[in-house]
Structure I
Amino acid sequence: MINLFKSGAYVFNGNDVVAEEDIGKLYTKFSKELPDKEKARENSLSYNILKAHNTSGSMEKLKLKFDKLTSHDITFVGIIQTARASGLEKFPVPYVLTNCHNSLCAVGGTINEDDHMFGLSCAKKYGGIYVPPHQAVIHQFAREMLAESGKMILGSDSHTRYGALGTMAIGEGGPELVKQLLNKTYDVNLPKVVGVHMTGKLRKGVGPQDVALAIIGKVFANGYVNNKVMEFFGEGVNSLSVDERIGVDVMTTETTCLSSVWITDGKVKDFYALHKRPDSFRELKLPEVVYYDGLIDVDLSEIKPMIAMPFHPSNTYTIDEVNENPGDILREVEKRAAVSLDNNKIKFTLTDKIRNGRIYVNQGVIAGCAGGGFENICAAADILAGKYIGNDEFSLSVYPASQPIMMELVKNGTIARMMETGATIRTAFCGPCFGAGDVPANNGFSIRHSTRNFPNREGSKVTNGQIASVALMDARSIAATAANKGYLTSAETFEGEFSKPVYHFDSAIYENRVYNGWGKADPTAEVKFGPGIVDWPKMCSLEDNMVLRVASLIKDPVTTTDELIPSGETSSYRSNPLGLAEFTLSRKDPLYVGRAKEIRKAENARWEASSAEDIYNAVAETKPVMEALKARFGVDPLKVEIGSVVYAVKPGDGSAREQAASCQKVLGGLANIAREYATKRYRSNLINWGMIPFIFEEEVPFEIGDFIFVKDIKDAILNRRSEVQAFIVNKDMKEFTLKIGELTDDERDIISKGCLINYYRSFK
């Protein structure tokens, strides 16, 4: 089904694959002379797109400028506020502000719509594009109206992926978009490129989510594509519709790759023409020979309907094997879940879903940038034709990804046919993907064609005794399950025919509702502020030395951004940094906020202190620490920065949201310590908020509440040292080494200034 090459691979004529170790024996079949590896590496689609957008003059150290930007209403307020504080005058490239994450969220009074009005007013003042609520989810609008072959888009959402249309798109934290708004660059080492060779054709009942889950299950745990670019090619690509390619592409985020790009063909050309943007198409095809740093061989004909069980998209099985052995598999899932859930406080069970030897599901959802596509919903309607979902616990909700898709589904009768089955139809909304819509009942089991199934992401709160879980599936198998009134079923059991109706795009919907201010910035326009929009608090520059108090210590194998800052109802506070920070780690370590705020008192006192006693009066526990440091190292307590630190084994998997880092910062966080960082974007978020991404690969020698002294940290940052000495205070000053990792000169300057806002203010 899927094979991972152990080394690199050469590809000849766009389809013939030769493993690197075999090239000496087989190259004459394709070429008269042995190909030059470095030149062949430069023939990838990815390399050439990156080269066209690089401004550094070096292809090893890239400084990229993107063609377009996009954000949604959880992130754009903070991004624009940061840019405004840093000197923003107008948007230098098209910047799309969509309102798809909080359009149904009622928590917070008027906060949601206030933020929407802030976005519209900024689009007028700075020349942006504003998409009102319920019109489209961020990524569907980008596919329909923003993507261009050979171009690059940066988005403040981790699922910013438009590679199926030939666009290299990257999801990053908000500060990276701020840099682009200020005409700065996205700095990254040249990423490695992994080829994804597709052959064969999908069997009946198999959809794009099945392909995506099969790939994720193979590559996530071993980091095969971590921070690399996935490049899709081969005859199998041509067999897929554009909707199917999009459905696979958007899920590449869950592999932890940096970005993705696909070859483009006549089907992609037709897609652009359909959306009245024919000039956005450019054929992208592989030249005679390309070298890839790794290769994934995917035989589409062998993919079967898949399910990703809780609590990660990589926890994959075929639906058939789950149905054949439900007891053992569900017990194994429960065992894995125990790593992340405290079973002493809450009981998590899936085996109770087995009824008469079959698995009963409580809820089905087809939604968002992954599931809400036209073909997915039409196929689901075909499977459900003439059936109904029943009147027991099982429910089915369908969210078309945009109003144009909804309009066409209304016109061709699909919506009516779905409603006849008992399914409910909603407007374009991302809520089911992050816990702000269709939250299951306690201990509920939901199957979803959406993007993620991390713990608590569906809206449950473990710290309140609530737990539910999500499994990811394709819309087709969700419909087959719905047709069986909630009993888990593979879409391969469908005996009918798929109608495959033709899609017609109605651009008038956007023309009549979307505000397009690109190129029409009005400096006199007033920015509208609601009471929930609050400026960033003061953040000080880095001191010579640092004292960190351990405020949380997480030993789970992976810590997601949803655990660092929960989504759902917390999103109503997204424009109030201090208000949102109250939720930091609330579903993982509820005592963290109190610990962080307590030590923050000492730093606040230091800013105004005339003597060390002022610090000690604020937090008495700092007195023996500072006195010990003064005696041992001769440091002045007034010159030692004081803050909190979070340790996690591998933090940052998942969302791009910058709040995972900024919330720690406004609570006084100065660093993270980790064995490794799950994604570049989370590490970048830490840096852009002035926090140091320390690496410590051994067993931790400290505990919650311990004080860690980091000596000469400012010198280490500014003078490009790769590591620094640290000491556990009052434990015989136990010494250990913290690695800093590679930082660009700008990143070192940002950390020394205290955050990105201070960095840009320093140029004024």
Structure II
Amino acid sequence: MIKLYDSGMYLVGGTELVPEAESARIPGSPVNREEARKGTIAYGILKAHNRSEDMEHLRLRFDAMASHDITFVGIIQTARASGMDHFPMPYVLTNCHNTLCAVGGTINEDDHIFGLSAARKYGGIFVPPHIAVIHQYMREMHAGCGKMILGSDSHTRYGALGTMAIGEGGGELVKQLLEDTYDVAYPGVVAVYLDGKPAPYVGPQDIALAIIGAVFKSGFVKNKVMEFVGPGIKEMTTDYRNGIDVMTTETTCLSSIWCTDDETKSFLRAHGREEDYRPLRPADVAYYDACVYVDLSTIKPMIALPFHPSNVYEIDELNANLSDILSSVEKEAAKVSGGRAPFTLLDKIENGHLRVQQGIIAGCAGGNYSNVVEAANLLRGRDCGNGSFSLSIYPSSQPVLMNLTRQGYIASLMESGAIIRTAFCGPCFGAGDTPANNALSVRHSTRNFPNREGSKPGNAQMAAVALMDARSIAATAACHGVLTSAAAFDTWGDVPEYTFDPGIYEKRVYNGFGKPGSGELVLGPNIKDWPKMSRLTDNILLRVCSRILDPVTTTDELIPSGETSSYRSNPLGLAEFTLSRRDPAYVGLSKAVDVLEKARAKGEDPCGLDASLKEVYDAIHAIDGMENVDPMATEIGSMIYAIKPGDGSAREQAASCQRVIGGLANITREYATKRYRSNVINWGMIPFQMEGDPDFDVGDCIFVPGIRSALDGDMKDIPAWLIRNGKAEPLHLYITEMTDDEKRIVKAGCLINYNRERKGL
């Protein structure tokens, strides 16, 4: 049972929930709400990291940062172009995404060599390929009570270890490298009150999916901090808590934090970092903006069907209604594929049961020690069958893999027919164990967005992923691929204490923090500098190059994951894939606009290159007061309309790819996440919004006069004109709150320009 309380809630004594309307019954009432608001764990951590006296407008500095090999090259290149000469804090560069080096010759390994050279030059920490996935390494070696960590991966979550961690686009990490701040309005804080005890066969993914299903669609915790409290916490190991915590990203919250206890202390002690422990708990009376109440004893094994982690059902409920539920997923699949690739599920029903083709237990969510142990205990003496079903397991780090090996669990899994992989995030983003066409994969990983498993609908190839806990995946494997709830077995709970051996890290991880050197960066041929961006002009002209009316557009649709990862270090090469799985015409249209802008910037008349522009400017000159608008002084850029873009990954390329081929603005009804909107701003694009449905089509133009002045105003009503068929029609746009620095970044044309200008470079 999960209940949502959308009004204020007091937590008294750490155990009693009191709705704000009933605050009179709190001892010592009347309660000062503003003082009680300061009683949350989140408030204390944010205050300690705020470099401003204003707690309503935070300017945060973090204790450490982390990036993986899809993002760190672009971040370091941006920071280097902005004048950085050393890493001012521990900056961990892991190599867990472009790990395999299987695509594009030596492209991926060149990124790894670049990362090592950067760690040596600037004083960083370099974790080689196959050694650890990013978030497990940070849990083991850096997270601690009261800390804050920033990562260029959306699943940067270490709340169960008392660390408020935030996943953001690369631009925000660049600001930290330049010793600037992460600026954000003080977020709402939502209590996640855990009560009761999970059943032995219920795992962390089951609880996480149940919470995601309850809160995602309503945006209940969007851009807020989820603070986990309540007596249910003590019923979980830290490893188990980590498995829930990492999935909070899929709620669209900003960050998470948990009460800490002796169990947290034991985890840190086992990893040689007991000094990083301190008890974290709310004050005797703490005020929360809302509350999610979770009775853990009522949670059952769950499944999130394609194509979102919020599309959740109890496995028993699904099995009892297979035809009805799977029919709805097939309809959604038809929308996702756009008729380019059929995907079917009803044909996978055999004798009233659903047969799946693949199982994966992997990464920061699934590859944790206790998850793999539970799977091994179930599969000991059983087998996965010799049919089409396969099971692959990716332990989250080499220390985890070594401990599982020494205790015999890896042998048990291998004897059952499971394949053991190294620490690699591939299954989470479509670059590892890509399933066959029309196959259904069940995974204990983080996401099941469209094409996240490596599908290419444009090539008539499509598969899909359902998310489940490792326990139910093991149960399904024991039944040779017939979808089975973990509740059908009774092997659960026999998990020996974990022994951490740091030896592999001591031998293989390069730790140069505080010791920058004089070596040079090693840049392979695919590693390119960012192209130059124009400064924002007073007037701008936008050409609509894509119009997406889906309720939500993920970052995977804006820039596909998987095989495109080899081009992450090549801005223009990667940009060729922008919207390729959602709107293949976009790249050509945007590049045509970019040609016009580059010509204008060089002093060439863009109207001479595109005859339609003359008609556009004739319509603009007919607007009262716009008679003197000069095409040579008006920046031209492409524009994407989407209802709610940016759900999912933090990677900045979802915005930078638009920018480097001519993007100048987005118009949306809302932004799915703060991190995507931040990426848009840091790459010099204007984050417009508008009410109602768009009355414009691809090819139409939107003229916005006086945009620089508008950015200095309240931005609540920005006059614009829709230009089509030689006529101008008024259009009203707006922009929600931006910091002064964000406005300066957009005016400068991008974060690189802004930093270089203020440093006089």
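A compact table of results
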{"read-out": "Which of I, II yields 0.55 [FRET efficiency 1/(1 + (r/R0)^6) of positions 161 and 457 (r between Cβ atoms, R0 = 41 Å, to 0.05), calculated]", "value": "II"}
{"read-out": "Answer label among I, II for the case where FRET efficiency 1/(1 + (r/R0)^6) of positions 81 and 633 (r between Cβ atoms, R0 = 25 Å, to 0.05), calculated from the coordinates, equals 0.40", "value": "II"}
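FYI, it's all coordinate maths here, none of it is from the lab. Values in this document were obtained by computation on a predicted structure and should not be read as measured data. Cβ atoms are built from the backbone, for glycine too; each structure is taken alone.
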